[in-house]
Each structure stands twice: as structure tokens, then as C-alpha cells.
1. Hey, distance in nm of label points 7 Å out along Cα→Cβ at positions 55 and 223 derived from one of P, Q reads 3.0; which structure?
2. Comparing distance in nm of label points 7 Å out along Cα→Cβ at positions 215 and 231 across P, Q, which is largest?
3. Could you figure out which one of P, Q the value 0.80 for FRET efficiency 1/(1 + (r/R0)^6) of positions 199 and 271 (r between Cβ atoms, R0 = 41 Å, to 0.05) was computed from?
4. Of the structures labelled P, Q, which one yields 34, 61, 5 when P(r) over Cα pairs in 20 Å bins from 0, in percent is computed from its coordinates?
5. Which one of P, Q has relative contact order in percent (Cα under 8 Å, 6 or more apart), as calculated from the coordinates, equal to 26?
6. If helix-only ellipticity at 222 nm (-39500 (n - 2.57) for each DSSP H run of 4 or more, over all residues; to 500) comes out at -10500 when worked out from the coordinates, which of P, Q was used?
7. Consider the structures P, Q: one of them gives 13.5, 45 for Rg and Dmax of the Cα atoms in Å, for residues 71-158 alone as calculated from the coordinates. Say which.
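Just so it is clear, none of the values below were taken in a lab; they were calculated from the coordinates. Being a predicted model, the structure only gives us computed values, none of them experimental. Cβ atoms are built from the backbone, for glycine too; each structure is taken alone.
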Structure P
Amino acid sequence: MTEAPIDVGVIGVGHLGRHHARIYTELASTRLVGVVDRDRARAAEIAERCGCAVFESVADIAPRIRAASVAVPTAHHAEVSVELLRAGVDVLVEKPLARSTAEAEAINRAADEHDRIVMTGHTERFNPAVIALQRAVDAPRFFEIHRLAAFSRRSTDIDVVLDLMIHDLDLVLYLDGSRAISVDAIGVSALTDKVDIANARVRFESGCVANLTASRISAEAVRRIRVFQSRTYLSCDTGARKVERYRLTLTPAGPQIFHDMLPVEEGEPLRTELSVFAEAVRTRRRPAIDGRQGQRVLDLAHQVRAAIDAERARL
């Protein structure tokens with residue numbers, strides 16, 4: 001027997017939320033009931049496009065849905081998520097999970113108290129190139145990661161660490177698997193009153209070291225992850241969705257370096273993410289990147305921010 005679609009809503013239909021709404025209408029596993037946005041005209045536009053209703057508030061939509069995407073500005077993640085969780089709604093919260101560790105803890109506590117699911121929207125985990133990279137990573141020793149983007153007024157309510165670098169902090173935690181034991185970082189403001197360019201060096205319990213650079217005022221877009229491990233070098237371009245591998249192999253003729261391109265499947269990362277979320281809602285199983293993992297990444301991001309503040313104070 002075919003499962004009935006899960007009734008879902010989207011809270012916040014701006015740059016990211018509108019894509020959540022679109023994909024929910026396309027998935028067989030979900031039915032988009034409605035959207036909520038403080039910009040009534042924008043909500044009406046998206047609702048008309050997606051064939052759903054507009055609701056005035058979270059309180060109005062909550063009784064009508066089983067699950068929701070929270071894509072409001074980060075400052076409101078905790079408030080909106082906790083209200084939904086208390087109303088019995090499972091939530092997928094766009095990254096970062098919250099502004100602070102205390103707010104992230106409030107979200108996770110509400111989920112525990114009301115037996116609800118929280119998934120954090122670290123969409124890059126579902127990038128086909130990252131999936132291919134993960135299959136090839138074995139005991140990484142060093143990461144060199146660059147994420148550079150052109151300036152946009154979107155997400156200027158948070159700094160570049162929570163806006164961009166947090167993607168890669170999540171990926172390093174995921175690929176290495178151990179906890180961070182030391183963080184050094186520097187950062188500068190350029191076009192906003194917050195840090196717009198940052199570099200962090202993170203050492204992990206495994207002995208692995210990650211050097212991460214993030215900028216939101218770059219002339220060109222760069223999303224590249226380089227991984228060094230025993231006899232293997234991997235270069236992953238998550239924008240172009242290409243993964244190259246160089247391997248040192250001992251042959252009868254002597255050491256040789258072999259180069260190949262790893263197979264990368266097609267797919268829209270956000271579509272995969274929302275499918276995984278819907279499956280977690282249906283089966284009641286812990287989703288990939290649950291609220292506690294989202295909080296763990298946020299904790300590391302705040303360690304980076306603290307290291308930047310300490311360096312600034314020293315100078």
C-alpha cells in the first residue's frame with residue numbers, strides 16, 4: 001500500500017525557502033499545505049506558484065501539518081522551531097541551526113520533550129561531489145578548503161563564519177569523525193560590520209588538521225576541498241561537481257602516481273535533503289544531520305569566532 005504524502009509547510013519563503021516550497025510540490029512523499037512569510041506579497045506569489053495556501057502565522061499553520069522547513073533569518077530559527085516542535089511538528093532548520101549554543105540547545109530540548117525530529121539543513125552533505133568524495137576518504141591527515149562567494153545582502157545578519165564557513169566545518173567534522181581540540185583563526189570586516197573574510201586552522205583529536213578560508217566578497221566563486229591522506233590526494237570542486245584523485249602506487253617498475261576522476265552522480269542536493277527529511281518523518285528514525293549534529297557544528301563555528309575575537313583583541 002502506498003504511503004499517504006506527508007503534509008508539510010514552509011516558514012520563510014525568501015531565497016532558500018521558495019526552493020523548499022517548490023521541491024515539496026514535486027516530491028511524491030510530501031504535500032505542501034501552505035507557507036508563512038512576514039512579506040505577505042511574497043508569500044502569496046509563492047503560494048500561487050506552488051498551489052498551496054498562505055497562513056498568517058506559525059500558530060495558524062501548525063495544526064494543519066506534520067513537518068515544516070524553517071527558512072527564516074537565523075535570528076528567528078529558535079523562536080519558530082520551538083513553537084513548531086511544541087505544536088507536534090517535525091522541523092528541518094536551515095543552517096546554521098541557531099545563532100547561539102543556548103538557542104540550539106533550546107531547539108533540541110523542545111524536540112526531546114515533545115518526541116519530535118529536528119534535521120539541520122547542511123545541504124552540502126548531499127552534494128553529489130561530496131558524496132563521491134566521502135566514499136574515497138580514509139583517515140584524512142590534512143584538509144585545505146576554500147569557499148569564496150560574491151557579496152550579497154542576503155545573510156548579512158550573520159558573519160561569514162556562520163554564513164559560509166559553517167558548511168565546511170560540518171564537512172570536516174563529518175569526514176574526519178573526531179572532535180576539534182584546538183582552533184586558531186583570523187578574520188576581517190570589509191563591506192559589513194561583521195567578519196566578511198575568515199581563515200581558521202583546526203586541529204582534531206585524530207591528528208588531522210584543517211585549514212579553512214571563507215570569503216563573501218570574492219570576485220570569483222570557489223568551492224574547493226582538498227584532502228591529503230596516506231598515498232592519496234583528493235581534489236573536490238563542489239561547484240563544478242568534479243572529484244580528482246591522485247594515488248601513489250608501488251609497482252615492480254617503482255613508485256608511480258595514478259590519476260583518475262571519481263564518478264559523480266547527478267542530483268539536486270536540496271531535493272535529496274528534503275527527501276531524507278520526509279523519510280525520517282515517515283519512519284521516525286533519526287535523520288542525517290540531526291539537531292545534535294547541527295549544534296556540534298555550531299559549537300565549532302563559535303570556537304572559530306572566539307578565536308577571531310581573541311586575535312583582534314591581541315592586535
Structure Q
Amino acid sequence: MKLEGIHHVTAITGDAPGNVEFYAGVLGLRLVKKTVNQDDPTVYHLFYADEKGSAGSDITFFEYPGVPRGRAGDGMIHRVVFRVASAEALDFWQKRLETKGVEVSRSEGSIVFPDPEGLDLEFTIDTSGDEPLRPDHPDIPLEVAIRGFEGARAYSSMPEASVDLFQETLGFEPTGNDSWTARGEQRGGFYQFDPPPQERPQSGAGTVHHIAWASPIDQHETWRDQVDAAGAHPTPVIDRFYFKSIYFREPSGVLFEIATLGPGFTADEDLATLGRGLSLPPNYEHLRAKLTDVLTPLPDPRARAQIGS
């Protein structure tokens with residue numbers, strides 16, 4: 001068995017409207033699912049992805065309104081890396097981001113920049129050969145659009161503690177310098193450790209909550225058994241309606257999830273209308289009237305761009 005790269009990355013925001021403006025507006029991702037945190041259904045869970053809502057392109061956010069900014073530190077992911085097609089794409093993004101007032105750091109083959117709450121993002125030139133998972137935004141030519149995840153970088157003061165779980169249990173392939181690749185038949189993604197800063201880590205806005213790795217549905221129970229046998233204490237399989245999940249902490253402290261490739265976001269919405277309304281899994285539908293009064297109203301920057309085009 002091999003994991004099919006990154007399924008999704010979930011972070012925290014204190015400002016859902018600003019989050020939508022940045023990820024759906026500036027970065028051009030499609031808001032494919034507007035739902036609630038199933039462990040705390042009074043707050044949003046927002047999903048941004050390619051045009052089809054594909055696993056491998058999906059960055060998601062829990063909104064805790066007004067929560068202070070956090071600080072990535074030991075045992076936390078500090079950077080999420082996306083693919084773009086070319087140096088010309090990097091030129092496009094550097095100009096677009098700087099025009100929006102975002103500070104961009106350029107190096108050979110990549111740019112690094114923060115989101116509005118300080119989460120580090122990186123765009124790097126795609127050499128994977130994987131199918132590009134691209135959104136279709138009216139302001140962003142398809143040839144320069146985001147193409148899905150390349151990887152994630154985390155802080156760890158004890159990367160050696162994670163080696164056995166990564167290589168023997170999860171099937172990650174070492175690539176040197178505390179870095180690994182998870183690659184299946186269709187997709188792959190890297191995971192890398194960096195030395196942590198001295199400051200104490202603090203969860204909050206602009207920090208990553210967890211990273212999920214992708215599993216074919218028919219292998220999911222076996223992955224759970226394998227993680228359990230390695231002593232990583234996974235949760236039972238949890239049905240999230242759009243996919244099934246298990247969770248566990250890898251030895252450096254980062255919360256891992258293994259999520260299934262399906263059923264997907266069209267389980268309760270048509271592809272053409274993904275993300276337009278509030279989607280609630282059946283077990284949460286009885287909360288709809290209450291949530292309408294609690295959840296923050298959100299903008300629709302893509303619709304605004306289409307009107308202006």
C-alpha cells in the first residue's frame with residue numbers, strides 16, 4: 001500500500017470573510033464546500049480546492065471568530081507548498097501578490113509569502129508529472145493557476161523519532177535532509193522537517209491544525225490497523241460524510257490524518273454549484289436554522305470577478 005500524497009491541509013482562521021477574500025479571491029481557489037467543523041458545529045469549516053474539489057488540492061480552515069494569531073513552533077507545520085507550472089507563473093504570482101500588498105520572497109524556482117494571518121505559503125515549479133489540479137478563476141489564466149499540493153514543512157526538534165513511523169508504517173520514501181515523499185499510483189507529496197525556533201509554539205489564527213494523507217477507500221481500514229500496530233494510537237474510523245478519516249500524532253507532535261479518496265464533495269451538491277450554500281452532513285441538518293444566525297456572512301469574490309469581467 002502507498003498513500004496518494006496529501007489529501008488536504010487544515011488550518012485555523014479568526015476571520016472567515018478575509019480568508020475567503022484571500023484564498024478564493026487573490027489565490028483564485030474555488031470555495032468548494034461551506035460547511036461546519038463536525039467536532040464543533042458552531043464554527044465554519046471552509047474548503048478551497050481546484051474546480052472539481054479534488055483531494056490533493058484542498059486547503060481547509062476552521063473559523064474561530066476573533067481568535068488571536070498563533071505561532072508555529074516545535075511539532076507544528078509552518079509552511080504549505082503548492083505547485084505552479086513555470087517561472088512565468090511565478091512572475092505572474094509575484095506581481096499579483098505584491099499588487100495586493102503581500103510581501104513576497106523570491107528564490108530560484110519558488111516564491112514564499114504569508115497569508116493575511118501569517119501562515120507561510122510557497123509556490124514552487126511543478127516537476128512531478130502528476131495531473132494538475134487547477135481552479136478556473138476569471139482573473140487567473142489557467143496556465144499559471146495553482147496545480148495542487150507539492151508538500152508541507154514542519155518544525156521538529158527530534159526528527160529521528162519519526163523515522164520508523166514514516167518509513168516502516170506509512171511507506172514514506174526518504175529523500176535526505178529530514179525529508180520524505182509519500183507517493184502512490186496517481187500523486188505524491190513531500191514532508192520535511194526544519195529545526196524549530198526557540199519561541200514556544202501557540203495554536204491560533206494562521207497556524208496549521210493537521211495534515212491529511214490520501215488513501216483509497218478499500219485500503220483505509222488496513223491503514224488504521226497498520227498505524228495501530230505501530231503504537232501510534234489512531235482514532236476509530238470517523239465518517240466525515242465527504243470522506244472517512246483516522247487521526248493520530250506522529251512522534252514529533254504533528255497531527256496526522258489519513259482520509260479516503262471519496263465519496264467527495266458532490267455527495268450533497270452538484271459540481272456546478274459547489275460551495276454556494278451551506279452544506280450540512282445529514283447528522284447536522286437539524287442545526288441549520290440555528291447556524292444561519294450564528295455563522296458569519298461570507299463574500300463571493302469569484303462571482304464578483306465574473307460580474308466585472
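1. Attributed to the structure labelled P.
2. P
3. It must be structure P, since only it matches.
4. Q
5. Checking each candidate, the match is Q.
6. Checking each candidate, the match is P.
7. Of the options listed, only Q reproduces it.
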